[in-house]
Structure 1
Amino acid sequence: MTILSNGHLWKYSKFIVNKNYSFKKEKILKSLSKKEIDDAYLSIKEWDAYSPTPLINLNKLSQELNLNKIFYKDESKRFDLKSFKALGGAYAVQKISKGDKNIIVSTATAGNHGRSVAWGAQKLGLNCKIFVSEYVSNSRVKEIKKFGAEVIRVKGNYEKSLNECKNLSKKNNWIIVQDVSTQNYKLIPALTMAGYSVMIKEISKQTNQYITHIFLQAGVGGMAAGVVAGVAKYFKRIPKIIIVEPERADCVLKSIKNNKMTKIRIKKESIMGGMSCGEVSLVPWKILKNSVNLCTSISDKNVAKTIAMLKNNYFCEKNIIGGECATPGIISLISVCENQDLKNKISLDENSNVLVIGCEGDADEILYKKLLDDGKKELGI
């Protein structure tokens with residue numbers, strides 16, 4: 001099986017170098033402190049059924065791309081929520097509730113964050129209101145409702161659902177547990193980011209190999225910033241950080257290019273719905289703006305194929321269940337490796353150890369099955 005091709009079937013849409021790159025641990029750990037990161041890990045590791053998610057060696061893919069190692073952090077195994085988001089929203093709910101059973105928590109979500117908040121609320125016996133846009137699938141809504149939350153569907157996109165969540169929460173004194181930060185709303189998003197940093201703590205224990213590159217998904221930037229803060233806290237040597245976004249929602253790339261937070265208008269939603277965000281969040285931006293080496297964007301074209309390749313042993317001997325938002329790191333990595341000049345430019349070679357985050361499994365089971373079937377047809381299997 002040959003993944004690379006002379007026809008350049010794997011393509012990135014845009015690729016830019018961050019001209020303002022300057023990775024400074026002290027500065028990053030002012031935005032998300034060592035104590036906040038430590039507290040998250042010490043709390044989460046005590047949760048029922050906690051165990052580190054697998055770090056899988058994609059040995060077939062690394063051989064094909066002539067790299068030393070490619071590590072895939074498999075977040076499909078995170079509790080029973082099938083997503084890294086279990087680390088963020090639920091942890092924030094725990095921290096803000098402080099044992100008060102009378103509070104009502106709320107959030108707007110594309111799916112996985114809402115499940116985490118609902119799960120966290122259920123564990124603590126709290127009422128929970130989850131706002132979703134018209135584009136969120138019934139399958140994802142069903143999964144949220146499993147945890148006893150009331151789901152409120154809002155006409156329009158994610159931003160519309162977020163605005164409705166803010167308005168009704170203010171009116172009813174509900175506490176918003178959002179991973180999107182603004183000038184006047186930083187504490188709770190920082191808690192979710194601290195939760196996400198647990199992935200890097202685990203990775204630091206799972207391998208003694210020096211990670212040279214991280215291909216990292218971004219929506220509003222919360223996971224990416226949490227990972228970068230984890231790198232600043234736990235890694236002795238700093239890898240190159242490459243941000244990957246859908247071409248239809250490349251707000252981090254545009255912000256890095258313009259050296260300021262840049263809002264974009266999403267004309268059509270990406271199949272990578274959890275990453276379909278028009279504006280980078282404030283606290284993540286403070287972390288990412290100087291710590292990211294490069295930004296790239298990709299189309300939806302190779303998502304289904306990559307899902308099928310993960311499931312059918314193309315990248316390693318294991319069958320991996322990775323949803324649509326688990327694929328961007330792999331797609332971008334392969335796309336870069338098809339361009340030898342670019343591969344050389346970012347020092348990807350036989351000594352490189354690359355990390356990609358498989359941030360979700362089949363969190364939307366119906367969509368996953370459709371994309372898996374489409375990908376298998378594309379591969380002829």
Structure 2
Amino acid sequence: MNQEFMEALEELEQEKGIDKQTLLDAIKTALISAYKRNFGITQDARVEIDDQTGAISVYAEKQVVEEVFDPSFEISLEEARKINEAYEVGDTIEEEVTPASFGRIAAQTAKQVVVQRIREAERGVIYERYIDKENEIMTGVIVRQERGCYYLDFGRVEGMLPLKETIPGERYELGARLRVYVLEVKDSAKGAQIVVSRSHPGLLKRLLELEVPEIANNTVIIKSIAREAGHRSKVAVYSEDPNVDCVGACVGQKGSRIERVVEELSGERIDVINWHSDPAEFIASALRPAKVIMARVVEEERSAQVIVPDYQLSLAIGKEGQNARLAAKLTGYKIDIKCQSQIAGDVFGEGEGLFDFPPMDGYYDDDDLSYDEPESENHLETEE
């Protein structure tokens with residue numbers, strides 16, 4: 001190494017933020033290993049590097065003895081006193097042992113250390129750049145598929161889209177651009193690893209934030225999302241401002257806003273409902289498009305029994321139980337659905353406690369592109 005090498009280290013410190021002293025310490029450690037490996041030395045050694053010239057010196061400890069049997073570990077008292085007359089037998093002395101051919105080895109070793117540290121620093125920069133992308137949307141280009149994953153190019157890093165995080169039925173072609181939700185950014189020996197998803201509810205939430213300004217500025221708040229990717233989702237929305245039509249804001253004029261989200265999710269049905277602080281009202285809204293005529297909530301068990309008209313029982317349950325399942329996920333309650341004829345005179349007593357819920361209070365179902373404007377406030381009684 002020489003003066004130019006030392007100047008290069010200073011440039012690295014300025015350009016890439018790699019501390020010069022940290023690099024020198026790493027080089028010294030590597031040089032000690034190289035010295036022992038290449039010259040068959042086992043005793044402890046120390047390396048010094050001149051900060052100005054880059055000159056390298058290797059020092060090894062030797063014990064002062066009367067008669068030398070192993071020159072690698074021992075030095076005679078006579079030789080030791082040439083260095084310092086105060087040395088006595090049994091003392092330990094540090095002697096320069098730099099091999100004549102060590103310069104070439106040192107140069108190669110130093111280069112390897114510097115290259116490795118540059119790579120580590122760049123990995124760290126990339127990780128710090130992308131760690132803030134967790135729980136956000138990114139757009140990447142599909143570059144390959146292997147071992148149960150699609151890989152997307154995000155520029156300086158690749159993202160992994162596991163098959164389990166894809167939308168059922170979607171087909172991905174190489175070279176296609178794809179919007180994904182960032183699940184996790186991990187720092188590994190190979191650099192930043194980004195795991196992404198197309199099926200996570202967070203993707204739907206972020207897409208709505210992009211399409212609905214009222215959500216982006218927190219005028220409308222998404223309280224909960226239940227999603228079965230590729231099939232159907234339910235979104236509960238709320239606003240502190242009673243004059244704001246939350247569902248209408250999400251839907252947009254003639255369904256324009258929600259339809260852009262539906263298109264991005266390959267035709268996934270999206271039901272948008274108003275969130276209610278009253279659990280019974282919330283559950284009734286969550287079960288729409290079915291009309292709930294009565295509900296009883298058991299808060300301690302986080303469960304509810306709801307009654308629907310006989311002709312709407314299958315609608316309330318949904319195909320393969322999907323509507324009821326999504327409603328349960330959305331509200332956080334276990335929901336038991338019965339038709340009116342099943343419970344008459346049984347659960348609540350004949351005719352007792354039966355009352356109508358508000359009709360379609362701000363409900364949107366993109367299946368038929370219809371939107372029911374919210375009517376006047378109607379308070380829902382709840383039996384507990």
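Just so it is clear, none of the values below were taken in a lab; they were calculated from the coordinates. Remember, predicted model here, so these are calculated numbers, not experimental data. Cβ atoms are built from the backbone, for glycine too; each structure is taken alone.
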Taking FRET efficiency 1/(1 + (r/R0)^6) of positions 288 and 304 (r between Cβ atoms, R0 = 25 Å, to 0.05) as the quantity of interest, name the structure among 1, 2 where it is greatest.
2
If helix-only ellipticity at 222 nm (-39500 (n - 2.57) for each DSSP H run of 4 or more, over all residues; to 500) is calculated for 1, 2, the one returning -12500 is structure 1
Structures 1, 2, by relative contact order in percent (Cα under 8 Å, 6 or more apart): label with the highest value
1
Value 0.00, calculated as FRET efficiency 1/(1 + (r/R0)^6) of positions 40 and 272 (r between Cβ atoms, R0 = 30 Å, to 0.05), assigned to which of 1, 2
2
If you work out Rg/Rh (Cα atoms, Kirkwood Rh) for 1, 2, which one comes out largest?
2
The value 0.00 for FRET efficiency 1/(1 + (r/R0)^6) of positions 88 and 256 (r between Cβ atoms, R0 = 30 Å, to 0.05) was derived from one model only; which of 1, 2 is it?
2
Tell me which of 1, 2 gives 0.00 when you compute FRET efficiency 1/(1 + (r/R0)^6) of positions 56 and 296 (r between Cβ atoms, R0 = 35 Å, to 0.05).
2
